[in-house]
Structure P
């Protein structure tokens, strides 16, 4: 019979292992820990039988209880939709102007519109419509296509230069790239455009180029035409690179932004809600 080595200091048996004079004590695990461990093993087997647990090549075990988190989520979402239905039906039947005039509908639309904006619009237009480089600010009163409720609704629904047949389109010609204007003419019209916002000196040559090529979309006074999507050139607000160099670059080889068509991605009620929210950010007309 093998002799058991016992630690002289603690009186506990050792395992027989020793490293550098340090002996490993054969201390048993606490009973409560062992019982808990065994109970967890039993619970795990019960879980595997009762709940979805084991994957297969094309499916998974359903479990005796038939629980499904996806089914629960769908049920909860249906309940949420049912609770929203009375409000959604009222918004669906109303115009965006009527929604804004009804205090109850306005409150509901603003709450929903804020969430819709954060999920879909904020990545480009910034928090609360503060804008971002090359993306318009929605909290000021500078609107290329108009800031009224119907105008915003149409822009959101059909987009800008997007895929819808009703999308808004305003493409500025590439006057330099396509050699529609000489370099000297581009320089002259850039000076004239800068003068419209008090940042440069106009010349007769620049005005002549502007009147012949730009006034049709931007207006004779340069304040823009919302029907054609021609931006206001007199307010010193620039979507792309500011200053004279930015004007020259845009006239030479213009940049054209694209806003998605949200019809089909959002239902009409959601479009009306986000329209009302955007209109209320501070710059709605």
Structure Q
């Protein structure tokens, strides 16, 4: 099982492709947009350059990793010979159902179909295919090349053989697979997203400012980054989507998104990817920080 197709060249998709390729898997990176593929490959190259500079890999390792990745804008062509597909498209149920229905048609009969979804039901996704026993959740953490955890989610019909295969592949990527049952948000986001949402509520209620909330969590709870900074890093639209999935799934008001989060997403303030969220990531702001460093 050395032929892996990754669907989606965004933050998670390019990180997953990078990781598989670094461990000598042949990767077909697929996206409907050539521009997205180009950005994804540029990100992978930049991250590999950083690893070379830190002497974690050699120039030959970098070249070999990049050589293991081929890009496609056609889903049918990209998955033609895949033994494993990892879907990392936008966190949208209708889109994922469409992708998995197409994958079921395009992939060989023995291809395992995995989703990197962070909250959507694997059982529901599997129902769009004629092979639900071969559909599984493979939820990587961001940044994928660095983070060790992979949540492996078994749907109602996922076979033990499929689980064992995916767990073994995860170990070959130097990851730590953890088995999780199929409930909204799984484990990571069921715990993380309410914390982020409560941090937004704390800001919304004017208990403290952005930096102050994050500082309390970093210094008081030993978190590597504060919840509001982490939300910016994840993407506020992604956080909102996951909270909505859990709210719809559990019908519990504790998962209802804070109005401030909803408004920020509607205003296009999505975090790092839009240049502004709870913090300012604009070019002018970066220039200001650099100027202060050399003042």
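Every number here is computed from the coordinates shown, using simple stated rules; none is lab data. Source: prediction; values computed, not measured. Cβ atoms are built from the backbone, for glycine too; each structure is taken alone.
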* If you work out FRET efficiency 1/(1 + (r/R0)^6) of positions 253 and 269 (r between Cβ atoms, R0 = 30 Å, to 0.05) for P, Q, which one comes out largest? -> Q
* To do: Using the calculated result 31, 14, 9 for semi-axes √(5λ) of the Cα gyration tensor in Å, for residues 165-236 alone, pick out the matching structure from P, Q.
  => Q
* To do: State the single structure among P, Q that was used to calculate log10 I(q)/I(0) by the Debye sum over Cα atoms at q = 0.12, 0.16 Å⁻¹, giving -0.89, -1.19.
  => P
* **Among P, Q, which structure scores highest (criterion: mean count of other Cβ atoms within 10 Å over residues 13-20)** => Q
* Structure fact -> Re FRET efficiency 1/(1 + (r/R0)^6) of positions 101 and 189 (r between Cβ atoms, R0 = 25 Å, to 0.05): value 0.05 computed from one entry in P, Q; matching entry is structure P
* Structure fact -> Calculated from one of P, Q, relative contact order in percent (Cα under 8 Å, 6 or more apart) reads 13, and the structure in question is Q
* Structure fact -> Matching 17.4 (Kirkwood radius over Cα pairs in Å, for residues 53-156 alone, computed) against labels P, Q points to structure P
